[in-house]
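Asker: Multiple structures follow.
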Structure I
Amino acid sequence: MNLSLQDQVAVIIGAASGIGRAIAEAFAAEGASVGLIDRSPEVEAVAREISEKHAVACRGEIADVASENSVNQAATSLQATQGNTSHVVFTAGIGSGKFGFPFTRLDPEDWRRVLDVNVMGAVHVAHAFAPQLIASAENAPELGATMLFLVSVAGQIGSQTDPPYSAAKAAQINFAQCLARDLAPHGVRVNSLSPGMVRTPLNESVWAASQATLPESERCDYPTWAEEKIRRVSPLGRWQEPAEFGSAAVFLASPLARNITGQTLNIDGGQVMHS
């Protein structure tokens, strides 16, 4: 299917691995030029690999989303080499690294970095790229421009596993809706993608934090913990895969989704259902 993304510019934040990399791959497969931003130096090698695989322009930039200056520098650098960005996908995210039930297991200081990366990181990216998105949408109104946030089911159900992460993802969902209203008159659509259970380092860190609170006799390995949790929380009873988010991201960026904005799409095996 032709999604009309050829020769457009997509920037993926948090693209060195996991879902972010899968989304970058999906845009490249559709013929878009792709900018990758990540705090890991590996982002440059990933950009080269994607460029060679899909024969598209692909550039990696090292930046920490918690730093406004770092994000602005990366945005300016990508604009200078690739032109105005048409699609931005924010996938960067961290948890507290602790098991947060009850919330008093955590100290207030445990919240700071989580909010700096997940919430202020999203704010920094929105400020840095909104002017480029508006310019792209005005230049090609039939295509428009988009911004997409990778959130979490934890932001919708108040997960007690990691309250700082849960609260941060709820804030992202709300911020995306604010942006959707602000940018709609300019032809820019803003949505959120919400994963349930995905095999990522972040998911594994939740397991590690939970095990640390248990007596040794009650602990289990990651595959056992994860499979039991999948059966308990997901009606479909299976993992979500990074590539599924790539497919959803390119669809939401395409003109096929031209009337979808301010929405949160759950790819979660039915974990969260709203009546």
Structure II
Amino acid sequence: MPDVPGALLGALEHVRCPVCGQPLALEERVLRCPAGHAVDVARQGYAHLAVGGRAHPGDTAAMVAARDAFLGAGHYVPIAQAVADALGEGELPPGPVVDVGGGTGWYLAQVLDRLPPALGVRDGLCLDSSSAALRRAARVHPRVAALGVDVWRGLPLADGCASAVLSVFAPRNPAEVARVLGPAGRWVVVTPRPEHLRELVGPLGMLTVDARKDDRLAADLADFERTASTDLAVTVELDHPALRALVGMGPSAHHVPAAELEARLADLPPTVAVTVAVRVSTYALS
């Protein structure tokens, strides 16, 4: 079908109508189920399947641009490599890698390029609520399809279709992950450690990591078994444009006004050594 990405066409076998749960088929540039529910495919190549409004509209265009600039510079490549390593431990079941809250699709694209071909993973699905992010995700990789969802209202995917699920600094809906994850599938969850970006908390007013984060994660994922866990800690050198993008791409963007951020940056040296510290945990259904 002209102007519709091949990755989206290939993903339709896994996608379900967000209203009635039936399969969707493409007619011209519309995804339609047998009951007649229809969703347009945006001209940028993604389809937004969130219905009834969204509990959270996702990142703004400015946040997405900042995220694209920061990630595109490669500062978080070690995190992407750690996620790929977590998936590379043994063969995965058939199905796509589903990145829930995947933003621009950068992590998913990096992981797909790093997975051993012997694993047999053909494609990926990037799910996010932000239209600005989806526009970029739709073209981030030839094997990535971009779909708009509200993670809190369910994932419009078939039961047991995913070979793996990724949650990288993203909200989690364990019940829905359990439903869409295939037998022997893996859920890789990346969370910040307390020392993550510690050099910037005071100087740039960035938010701190909740000390109870691990406890909350364990409670959320009580129905899953943690099969592996790796703590990653690296130091990256960030100049002022990178620092500006780092603040702008996350929740701190809502807490530090632009003028205040510029004043804070002016007090810092040209480059700052910053700690990147995360935990990469792998889970399986109990």
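Bear in mind that the values in this text are calculations on the coordinates, not laboratory data. Bear in mind the structure is a predicted one, so any value in this text is a computation, not a measurement. Cβ atoms are built from the backbone, for glycine too; each structure is taken alone.
Asker: Identify the structure, out of I, II, from whose coordinates distance in nm of label points 7 Å out along Cα→Cβ at positions 26 and 66 was calculated to give 3.5.
Answerer: Checking each candidate, the match is II.
Asker: Consider the structures I, II: one of them gives 3.2 for distance in nm of label points 7 Å out along Cα→Cβ at positions 186 and 266 as calculated from the coordinates. Say which.
Answerer: I
Asker: Using distance in nm of label points 7 Å out along Cα→Cβ at positions 18 and 34 as the calculated read-out, with 2.3 as its value, let me know the right label among I, II.
Answerer: Label of the originating structure: II.
Asker: For the read-out mean projected area of the Cα convex hull in nm², for residues 50-113 alone, a value of 5.8 was computed from one structure; give its label from I, II.
Answerer: Computing mean projected area of the Cα convex hull in nm², for residues 50-113 alone on every structure in I, II gives 5.8 only for II.
Asker: Moving to a separate point now. From I, II, which structure was helix-only ellipticity at 222 nm (-39500 (n - 2.57) for each DSSP H run of 4 or more, over all residues; to 500) = -8000 calculated on?
Answerer: II
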